[in-house]
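I've put the structures underneath this note.
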Structure I
Amino acid sequence: METRTYTLKDISLNICDGVHNTVIDDENGDCLLLSAKNIQCGRIVFDENTDRKINRELCNKLKKRTKLSKNDIAITTVGANVGDLAIVGDGSENYEFQRSVGIIKANTKIADPIFLFYLLGTNSFNYYFHVIATGSAQPCLFLGTLNKIKVQLPPIPTQQKIASILSAYDNLIQNYKKQIEALQTAASELYKEWFVRFRFPGWQTTEFENGIPEGWKVERIGNVGEVIGGGTPSTENEEYWDGDIPWLSPVDLSDNTNVYVSRGSKNITELGLKKSSAKMMPKDTVLLSSRAPVGYVALAKNPICTNQGFKSVVCNTSVIQPIYLYYYFRMNKNYLQSIASGATFPELSGSMMKKIKVLLPPEKVQQQFSERANSFIAKAELLSEQITNLTQQRNLLLPRLMSGKLELK
């Protein structure tokens with residue numbers, strides 16, 4: 001395939017970053033000031049609880065420099081996720097970025113912005129961004145460096161065809177993600193209906209005693225399961241790492257949207273497990289992050305171990321179902337965070353975890369809930385696997401299309 005080499009500066013109308021000056025928030029503002037944390041999985045993600053608000057006048061003033069508009073490419077330029085990308089979509093008039101985000105406005109006579117987004121999002125470019133990022137405190141991708149990055153572009157019609165093919169994959173992936181969200185919402189609502197509103201099967205004929213259904217109990221976590229901490233093998237010993245044992249840290253759950261998790265970003269060896277405080281836990285262990293931050297929760301899809309940032313629970317399934325405890329922790333995240341303590345950062349200790357009280361419905365009710373909830377989760381897990389496959393296929397397509405191994409039609 002015929003291509004031509006350009007620098008990003010050659011093919012861009014504007015490359016800049018977000019606001020550098022101190023900005024005063026406006027809690028009544030109708031615009032947002034976003035940062036690198038809002039760039040996730042190729043999209044700009046909003047969080048109404050944490051996003052900074054600014055007024056319209058200030059937002060418009062900032063736009064005079066960035067000229068932010070639809071189909072611009074936002075790139076993380078500061079921090080561990082340097083090089084992460086997102087396409088600016090509809091509604092760009094309602095937000096601006098802080099300096100941790102760079103903005104690339106493609107010259108559409110030379111570069112199709114969607115094609116450029118996919119090109120810069122390939123593994124080779126992501127690796128390159130991390131290599132060229134500099135900074136003593138944290139990695140920084142400076143604008144001068146960004147301008148000089150070289151890219152190979154085919155003619156515009158070819159770029160547009162490739163972008164159309166890859167976008168079709170992303171549209172399907174987003175559709176699956178919406179289905180997963182709906183299934184997870186259904187499972188959460190089922191929990192609320194049965195165990196918060198107490199509209200469980202047979203509730204109409206059930207007597208209540210002390211505010212809970214008759215026959216239900218309140219028990220401490222330490223009496224319904226084993227609370228297990230974790231540990232980290234020495235990072236100075238290579239023999240402890242890159243083995244076959246899945247090892248999890250709270251960071252691994254930061255962007256996890258699935259109920260079940262099978263592994264984190266790192267594995268350890270048998271020797272690493274033996275020489276640390278990490279402990280193997282069985283499938284269906286309820287994994288709860290106990291610090292930095294408190295409240296991430298997942299179920300183990302297979303035997304797994306964690307670092308010291310977890311206080312996990314191996315349930316006594318004759319008393320409590322893992323999926324029930326999973327949703328109990330999810331619904332009570334604010335409470336868990338409120339009881340955490342510590343001088344450096346809030347933390348749930350093992351003794352605190354054991355004392356936490358949990359409402360225990362009868363075994364039959366828990367079993368019924370488990371069956372219903374797991375039916376939703378199983379469908380979501382299947383869709384998640386399809387997303388993984390589609391993502392891998394999409395990532396393989398671009399280099400094959402660029403090399404001519406696959407013919408464009």
Structure II
Amino acid sequence: MTLPVGWKLTTIGEVADINRRNPYLRELPDNLNVTFVPMAAVDAFSGMIAAPRIRSLGEVRKGFTPFSDGDVIFAKITPSMENGKAAVAKDLKNGLGFGSTEFHVISAKEGLLSTYIYYFIRQESFRRDAKANFAGTAGQLRVPSSFIGNYPFPLPPLTEQERIVARIEELFTQLEAGVAGLKRIQAALKRYKASVLKAAVSGKLLNGELVIGDGELPKGWRWVTVGDVATKVTDGTHKTPRYVDNGVPFISVNNISSDGIIDFSDCKFITSEEHEYLYKRCNPEIGDVLLTKVGTIGLTAVIKTNTIFSLFVNTALIKPAHEKILPNYLAYVLRYGFISESYEEYISGSTQKFIGNKKITQLPIPLPTLKEQQRINVEVDQRLSVATQVEATVQVGLKRAGRLRQAVLKSAFEGKLTA
């Protein structure tokens with residue numbers, strides 16, 4: 001790397017202490033209030049410490065990582081590191097903070113701005129290199145402190161660091177304003193899609209016009225349960241199968257999108273023999289409806305592919321009685337029931353929410369005639385299709401904003417941002 005005049009290439013360990021010990025902590029009283037920062041409190045996108053807590057020093061003195069105002073905390077464990085969890089500690093109670101043992105603490109020495117090194121480690125290139133140097137076992141992979149200490153680091157004069165940080169923050173403020181606008185559009189689209197489903201399943205999507213309101217079901221509609229209109233309700237295997245590199249797709253809650261798509265691009269695989277065994281109890285076919293039932297509850301998808309696959313326990317399989325209900329209508333009405341929290345009383349669990357198969361059969365649904373269901377499906381498909389297209393455009397914009405952020409950082413640490 002060719003650096004501008006006045007810059008020098010050093011290492012992070014030369015200009016900052018990694019996990020420096022504070023010998024004065026032992027002299028402080030246990031009743032001193034300090035800031036406590038769990039991993040979840042660090043926002044991976046903004047780098048802000050959200051909702052920090054106040055603890056007495058005696059509560060956190062042992063078993064947690066100490067840091068001070070101006071230190072940079074950096075998540076060392078997967079997947080928090082890859083997600084970008086890092087922050088500059090500031091406005092700490094009594095200038096002291098404690099957090100997860102999965103943080104590395106980078107303390108800038110004289111001549112280095114904390115915000116400058118913070119933005120440096122926010123680069124995706126730094127995180128990629130950190131990931132390539134993980135140590136430990138699967139699920140417990142961590143970035144060694146030696147990786148950070150030995151990492152090459154471009155150091156400009158302090159005044160130039162100040163100019164670079166100011167320019168980064170100016171550009172990021174502009175980008176974040178655009179991102180906020182895109183996220184407002186996302187939220188509006190989410191509300192719109194929910195309103196479309198509400199109108200559809202309450203009989204108020206009439207003559208191509210969206211009319212929102214409460215009231216009784218329209219004439220010819222009636223209340224039934226899923227069990228009344230399904231020939232089978234089951235779920236996938238309750239045992240984790242043996243995964244293979246190639247084989248039959250194994251679908252779980254992670255492969256069902258909020259738009260009702262079954263995503264085969266990032267699924268696991270099982271052997272044909274195991275699939276055949278599992279298929280005897282749970283046999284997904286075209287026209288069946290999938291419903292996520294553990295953790296993320298209420299996402300639905302209609303099977304429209306001949307691709308054979310098996311299911312995990314967190315996804316239910318519902319076989320509609322086609323002479324009573326159309327698959328798309330069933331998927332829409334179930335999705336809205338969970339979005340609107342109408343089915344909240346049927347959900348169990350505290351730490352992890354779930355809905356059992358028996359409870360699924362008891363879910364109430366408004367049932368129009370098949371002709372009306374067909375008309376509703378056409379209307380909903382058209383409206384949600386437009387919303388999905390707009391969402392895709394918004395998503396492209398958000399990804400572009402992310403790339404621009406990284407381009408700004410790359411330019412900054414090559415000495416080109418303020419040139």
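Each reported figure results from applying straightforward, stated rules to the coordinates on display, with no laboratory input. What you see is a predicted model, and the numbers here were worked out from it, not measured in a lab. Cβ atoms are built from the backbone, for glycine too; each structure is taken alone.
Computed quantities for the displayed model
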read-out	value
Mean count of other Cβ atoms within 10 Å over residues 260-267 from the coordinates reads 16.5; which among I, II	I
Entry that produces 4, 18, 24, 24, 18, 8, 2, 0 once P(r) over Cα pairs in 10 Å bins from 0, in percent is calculated, selected from I, II	I
